[in-house]
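What follows are several structures.
Read-outs throughout are calculated quantities, based only on the coordinates presented, and are distinct from any laboratory measurement. Since we're looking at a predicted model, the values are computed, not measured. Cβ atoms are built from the backbone, for glycine too; each structure is taken alone.
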Structure 1
């Protein structure tokens, strides 16, 4: 898998350092890092965090993946609202208040437990497995595929964007729920972001390829492991993210503080 996150990490690190120099608030600088599945955003964040830490900048990292609803809560949503909500990922399958509390705690306390989600169990990790951060911190890197996203207009939800929506959400109930969730609690979660970076894929089609490459690598290293998907399963899984990913790629570049346009091999153009 050809991943080149170093350039992205370096540019992200430099941009954060510059913004830190202008930051006059007593609370930490909150940097939101958005990027599609497989774009290398998590790796870029990890590398940028290490580089910042090495120079004395105190950094905490929070992923939106770590505030997923517990499996029981998603099962309840699937029964009450729509079966597609059992699949974690889209707005409505997280607990924004948990993320907001974590971000507020990082701004106020010296010792903070950051939530973690266990993808192997498809459930929130026990509190004993959460990450302890010794504060105070200077920067919080908040990363995720839809961090900073804004909702679509109602008329944009009318037509399905792929086979999944056409077959499983013909009446638009699932996508309206997702969009409504994004328009409410998620906007409160994203509101404190001081600096927004976007790692922009060249198109949505390459996102499926990137995600497939990731899963093939996982299958090679963990043959027979529970939860590892086949290529057709990945293609269907990624369709859950297609609508909002396309919307982010069209809408966010004009307002992002840092926009890193990637080629098909994740090189920064």
Structure 2
């Protein structure tokens, strides 16, 4: 089986695959200073809760946008699971040309998202990842990673708004009863939810026009996607575990298909 780990700025998502089937998945808060031993205890706890034995994992693939996490993850994999993990880099053999300049600047999670979307839906495709940032990643009809857009995410926007105003407070990230807020809380929720949805539709429209592909598939992923996509007119697909699927695909290309 294969263990895949995506370390984001806000959340860390883990999954276990047997061939193409995801058996288990978990979403955790990212802790930048987590030690190898803490990672080991965490992994073993998750495995025990899922009735998975350590020895059932034969491969590990990791993408991370948090550089300080890499040494601890590598040490954990070697010490607790006896496996050298494969860290995904945009410059490795991905099976998808990366036209970003330089390719090393693009986050590994963005590339694996693009690979998973193209594998499942073909191209052209646009991935909208609702995380710390709202990322738009664009794949051509020929399967090339063209680049994309990086915008502030919902939580970043909410924190910035509250942090720079004296009388506004934090709110739950959920849609209000009406776009016209009848209270300060509802007004903030309307601005965050409907503002982000409008941003997504406007950017997707511009990308589709640039590609001359009005029907380009738009795939939403990320922990905050369910909050926004009901209010978007351009999102056509929702794949919560798209990044994990991409990690599996890149691992199979670079390290072989793990034994089931």
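Comparing percent of Cα pairs over 32 Å apart across structures 1, 2, which is largest?
2
The value -11000 for helix-only ellipticity at 222 nm (-39500 (n - 2.57) for each DSSP H run of 4 or more, over all residues; to 500) was derived from one model only; which of 1, 2 is it?
Details: 1: -14000; 2: -11000.
Attributed to the structure labelled 2.
With FRET efficiency 1/(1 + (r/R0)^6) of positions 104 and 184 (r between Cβ atoms, R0 = 30 Å, to 0.05) derived from the coordinates and found to be 0.10, which of 1, 2 does the value describe? Walk me through the numbers on the way to the answer.
Details: 1: 0.95; 2: 0.10.
Value 0.10 for FRET efficiency 1/(1 + (r/R0)^6) of positions 104 and 184 (r between Cβ atoms, R0 = 30 Å, to 0.05) corresponds to 2 out of 1, 2.
Identify the structure, out of 1, 2, from whose coordinates FRET efficiency 1/(1 + (r/R0)^6) of positions 24 and 144 (r between Cβ atoms, R0 = 30 Å, to 0.05) was calculated to give 0.65. Before the final figure, lay out the partial values.
Details: 1: 0.65; 2: 0.35.
Answer by label: 1.
Ranked by relative contact order in percent (Cα under 8 Å, 6 or more apart), which of 1, 2 sits at the highest value? Show your work: numbers first, answer last.
Numbers: 1: 28; 2: 19.
Of structures 1, 2, the maximum of relative contact order in percent (Cα under 8 Å, 6 or more apart) occurs in 1.
Could you figure out which one of 1, 2 the value 13.6 for Kirkwood radius over Cα pairs in Å, for residues 128-199 alone was computed from? Intermediate values should be presented prior to the final figure.
Working: 1: 15.1; 2: 13.6.
Clearly, the read-out refers to 2.
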